[in-house]
1. Given 0.95 as the derived value for FRET efficiency 1/(1 + (r/R0)^6) of positions 9 and 97 (r between Cβ atoms, R0 = 25 Å, to 0.05), which of the supplied structures I, II does it correspond to?
2. I have -7500 for helix-only ellipticity at 222 nm (-39500 (n - 2.57) for each DSSP H run of 4 or more, over all residues; to 500), calculated from one of the structures I, II. Which structure is it?
3. One of I, II was used to calculate mean count of other Cβ atoms within 10 Å over residues 49-56, giving 17.9; which?
4. Here relative contact order in percent (Cα under 8 Å, 6 or more apart) was calculated and came to 34; which of the structures I, II was it taken from?
5. semi-axes √(5λ) of the Cα gyration tensor in Å was computed and gave 24, 19, 14; which structure, I, II, did it come from?
Structure I
Amino acid sequence: MKNLVLIGMPGCGKSTVGVLLAKALGYDFLDTDLVIQRRMGKRLQEIIDGEGLDAFLAAERDALCSIDVTHTVIATGGSAVYSPEGMAHLARGGVIVWLRVDLPTLKARLGDFAARGIAGVGEKTLDDIFAEREPLYARYAQITVNCVGGIAGVEQTRQRVLEILAGHSLMLN
């Protein structure tokens, strides 16, 4: 059985919607940020601050490539798309769904994003990171769920993903 892999910017709802999707599908739930934290013994921001962005991205790649699960909704970190190896590994075992949210909505949701453990913040603005990642999310996504403008709440997003999956050729079976 395939996994359901959620990608998108921090604050788009991957973890929250992921738990709801796991319940609806009868799947397990896995948050790759928590996998990284467990493996490294530090919070994401501590890894970025103490070891640097390259070390964080390497840890993220290793965590993504280590995932060996089935029947699982996987919420990735927003920077997962910087790892072609990690994304290829996830795509082999699942359907990649991009939860797409616009920049104004993200800014409203994130507040003080500098303390959130967002890879690249400090070197770049949230606007820069958003512009850099959008084409990467589009490249890897097999399904895009448009949450632009904050129109869709978590329950509506969950329902939209389920509807798209039900009518899509990339079924989870």
Structure II
Amino acid sequence: MHIRFITTGGTIDKIYFDAMSRFEVGETLIDHILQEGLVTFDYDVKPLFRKDSLEMTDADRRQVCEFIEQDDATRYVITHGTDTMPETALALAGIKDKAIVLTGALTPARFRTTDATFNIGMAVAAVQLVQPGVYIAMSGQVFPAGQVRKNRDENRFELLDNDS
């Protein structure tokens, strides 16, 4: 089994710069997280962007889509910023015959207390079990694309309320 990881940036890869009192997207920690997890499956990491998800454009989403459509892998985990993750999941929803799971973190992976490691583990498990399609693995759940939103007040992901 092979999983291709695509990194696009987001909080999961952010670094805090004390002198500037701000965060910037840095090098990904995916390899480190997987090595610490003692994984035994075959994988590779393809960095596409280092962007905050609020900076992701429709052109960026098309680039991710085109990469996956032209690529030979069948299982993908995409690390992505949480603010526009649902929009990117929707943009990828037309891809056929591939399992795609987006995940990220609400706090940087470099922090002592982070949801990054758990979310990566969830995404790895999900991409092995789901039917082809696009999903988001966050907040301890796996959501189909188009049926999830980020609840900023509660700082979690949840199913869309179809009544709203």
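Where a number appears in this text, it was derived from the coordinates with a stated rule and is not lab data. As the structure is a prediction and not an experimental result, all values here were calculated from the model. Cβ atoms are built from the backbone, for glycine too; each structure is taken alone.
1. Values: I: 0.95; II: 0.40.
Structure I accounts for this read-out.
2. II
3. On the way: I: 14.4; II: 17.9.
Value 17.9 for mean count of other Cβ atoms within 10 Å over residues 49-56 corresponds to II out of I, II.
4. Values: I: 34; II: 23.
Answer for the origin of the read-out: I.
5. I
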